[in-house]
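What follows are several structures.
Read the figures in this text as sums done on the coordinates, not as results from a lab. Just so we're clear, the structure is a prediction, and the values are computed from it rather than from any experiment. Cβ atoms are built from the backbone, for glycine too; each structure is taken alone.
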Structure P
Amino acid sequence: MIRRRRPSEGDAVDVRTAGGIVRGVRERGLLAWRGIPYAAPPVAALRFASPVKPAPWEGIRDARAFGPTAPQSIRNPLIHPPTVVIAADEDCLTVNVHAPVDADRAASALPVMVFIHGGGYSGGSSRDFSGQGEGFVRDGRVVYVSFNYRLGALGYIDFSRYSTPGRTFTSNLGLRDQVALLEWVRDNIGAFGGDAANVTVFGASAGGNAVITLMATPSADGLFARAIAQSPPPHAVYPPSLSARWAGEYVAILQDIVETHARREPDGDVPAQSPHELLATAGVNDLVAACTTLQVRTPDAYPGTFCLAPVIDGEFLPRTPLQAFRDGTVHPVPLIIGTNDREGSIFRGRVDILPRTPSRIAALFAQAPPGSRRRMRAAYPGLSTRRTAADFGGDYGFWFPSTRAADFHSRHAATWMYRFDVAPRLLEVLGLDATHGVEMFALFDRTDLALARFMTAFGGAEEYEAAGERMRAMWLRFAAGGPPDVDWPPYDERERSTLIIDEVDRVEIDPRRGRRHAWTRFLPELAG
């Protein structure tokens, strides 16, 4: 009698995809495949080009390690310790899949959750703590997908005006990468035990913006069945005229950087290059440096905007997501959308991108209808103080436009809205409270990481972890095809029922109604 050895940690797990066989590994009680190419390397002639399918490979491809991150200047040492070297490369378009150990033997295909990482479209990657999704896989028996997409100038500045007859620079490259990834999921996820007809896309911050934008992207139709947008900035999508100005400013910055480098060479010659040649040949470090400079300038030069964002190009993205939500032309999939209690309190220093300084606030007031300004000041008394200004900026960037997306979408599809209010004691002492991104460690069951341990060092750990566990359970029920919770009513414009995730969850009717009315008059373009 021959006895088969039971699978154990470290065993190889081979799966055949459309590109060829990939070899993953059984580890920590899960199956993991990492660094699988979902598109060809966007390098050389494919820099600033739409993603194309990767070339198939012979034999077995090792898929046990994450692929390189997209080039970026932002690094979070509290997520990745300084001793960990994180490789970055333009060849970054890879996907990771995590599944239960018996996914290939499941009686039926499992729900799929595709996570889109945040980072302001300039930082982050699929290897961040959210990239593995172990808590989701273990708690809910889902197939969890994470991936990299192009960031910064390589993914989110529209250089199409600098195209030539011989080479086209394409707009919305990061967004196109996301659609290409969803197409890869459609074509391949069944081999990993997932159900291609039962895909939930979700993301936070820029990832939340990506979710909202994908809902308005025609080519994403049919690629996902549900959506979850956490702390999205829904109106951070801009017209081509503004994107063209940013592209011009970026090229000027990049030219200065390249010329400075050239003058340091022995011959000191400064090459004469067209914008097209400059963008096509510049080193990736120079591209990133120029992007950082533009990012720092934008919030003061163009208050209320962010230069790294999707652009309304008239083709791939025909209109702003909020316009599409209002007109009912987004994909009519069920949606969970929400924000945190005080989104704006964390945006200081290097990440001070919101309209929260006196000059930026004054610029928004100058653009607002005269009759709306007094009501806005009444809604935010003491607007000159740091705390109130931060709330004004956070509500402008995240909360109010999210309520409009919920309002519009609830007319056409099931919608649920939430607000995350749980803040560990230290964040309360620091005046941050439940700020932008605070839910992520608890939601992903990674309170063991350094920043999470620091946040909970002075108390509140149990409540914080419990809130994340409840939130994860709701996300999993939603991904499985049901309502997130029997006690969480769907959102509609009559009551605006909102789940407040707190030490004890509760449902509030139209929370912050006074602020909402003030913003409706202050930003009539979002009123609908």
Structure Q
Amino acid sequence: MPGRHAAGPSSELTRLSAAELAEALRAGRVTSVEVTQAHLDRIAAVDGAVHAFLHVSAQDALATARDVDARRAAGEELHPLAGVPVAVKDVVVTKGMPTTAGSRILEGWVPPYDATLVERLRAARMPILGKTNMDEFAMGSSTEHSAYGTTHNPWDLERIPGGSGGGSAAAVAAFEAPLAIGTDTGGSIRQPGAVTGTVGVKPTYGGVSRYGLVALASSLDQAGPVTRTVLDSALLHEVIGGHDPRDSTSLTDALPDLVGAARRGATGDLTGVRVGIVDELNGEGYSDGVRARFDESVALLREAGAEVVHVSCPHFGYALAAYYLILPSEASSNLAKFDGMRFGLRVEPEDGPVTAERVMAATRGAGFGDEVKRRIILGTYALSAGYYDAYYGSAQKVRTLIQQDFAAAFEQADVLVSPTAPTTAFRLGEKLDDPLAMYLNDIATIPANLAGVPGMSVPNGLSDDGLPVGFQILAPARADDRLYRVGAALEALLESGWGHPLLAEAPELPTTVTVPTTEESIR
């Protein structure tokens, strides 16, 4: 394992988990201002190399921290995570704070309202450190498609941090934030988690409100937690989850006891739990190191008392093709609102009449990147007269078959498992000019989004190249607690073998000495 980061004046606070920070805050051993400033210092020191953040909200975060400290000193009963800072993916709207979705077409846009999940973070009095980088409009698997520059993987700055939520995963992996919010449309929380050694959770579709997310594909998008431990994910999930009447797809069910499930799993006892290995998600195209860590993890689950069975989901082989028809189709509809008329970028044609059509064309030409244009064109084609049934309609039929595969598999197993991603983090630029190769990174994560079931990626060691590998756990819809029980058990079993959490031994990062003290956007 690589050596630890050199200790600094605030490095110990940034190494603590959110649960540990929450306990220290409640016990009065540290203040929220100290915790928040420690993370702002860390961002200032290393984000020049990592580029996880697009905007750092130092003043707002410290104001929240001071308020928490004052309330706690006055004896007020606060939320368990009050005072613990969090970072938010830039696809989630934040009142008074820039939201760009990684696109030039929204450069400088400051929303007049908060997303529901941001309202809940604020209600819990969690300081928001800022907004994290992402592939433009969440279209990508590497965060190389951001209009504001690429995020780098803290494990190797020449490699991708995954996508589209690479900024959130990199911020947590680089100890710039103890918690972060991501969104997952086809694996954009779980795949970055796998390649950065972080825990990433996609909740059941509708389990976390989508109100205030800049929509990519409305039937697939889901916000969720990015953390360094399974318990931290459970704590954050319980903050942001639950019914929201402003989201028509929001589930009315109460959240299961996620924190309780994580604590139960941490005992390492999985007696009576049936674990199904998905044969279609563990074969050709998966690197030897990824498969080796997966097999080792399954052996640990079996030793912990789990019954391990093999299940077949025969239509998973069509998931990638179906997804890349459904997602572009919904994206072409959702992104039609960016027309240069109401908000965001407006570009007028250089010559000729200034008509609505010509302004729209000029604005979209200048504001959208290549990957966004590629998917809009594909989606518009798939929805066009004469092709709708052949492409979009057929893809929706495949989606139904995948949902039926899940239903049959969950009759045989309580959870399903697979590697999260087929390989470790690839080098920057390696697949940028090959969209199909890029899309294959999501081959194991996409089925969960098509079916609406929850999924989790837990770091389960390093591959032969010394880079992190992820272990994916899938559960039936509304059974998110199963993810936390099995994930926490695996985490505990692995940690007892390593002697420490995976990220405790992350590599050194270049540092600078600029500490943000005011609102600051980092481009």
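Matching task: 23.1 is the computed value of mean count of other Cβ atoms within 10 Å over residues 326-333. Pick the structure from P, Q. Mind showing how you got there, number by number?
Working: P: 17.6; Q: 23.1.
Derived from the structure labelled Q.
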For structures P, Q, calculate relative contact order in percent (Cα under 8 Å, 6 or more apart) and state which one comes out highest.
Q
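Suppose mean count of other Cβ atoms within 10 Å over residues 286-293 works out to 17.8; of P, Q, which structure was it derived from? Numbers along the way, then the final one.
Numbers: P: 20.2; Q: 17.8.
Answer for the origin of the read-out: Q.
Here Cα extents along the principal axes in Å was calculated and came to 66, 54, 44; which of the structures P, Q was it taken from? Walk me through the numbers on the way to the answer.
On the way: P: 85, 70, 46; Q: 66, 54, 44.
Computed on structure Q.
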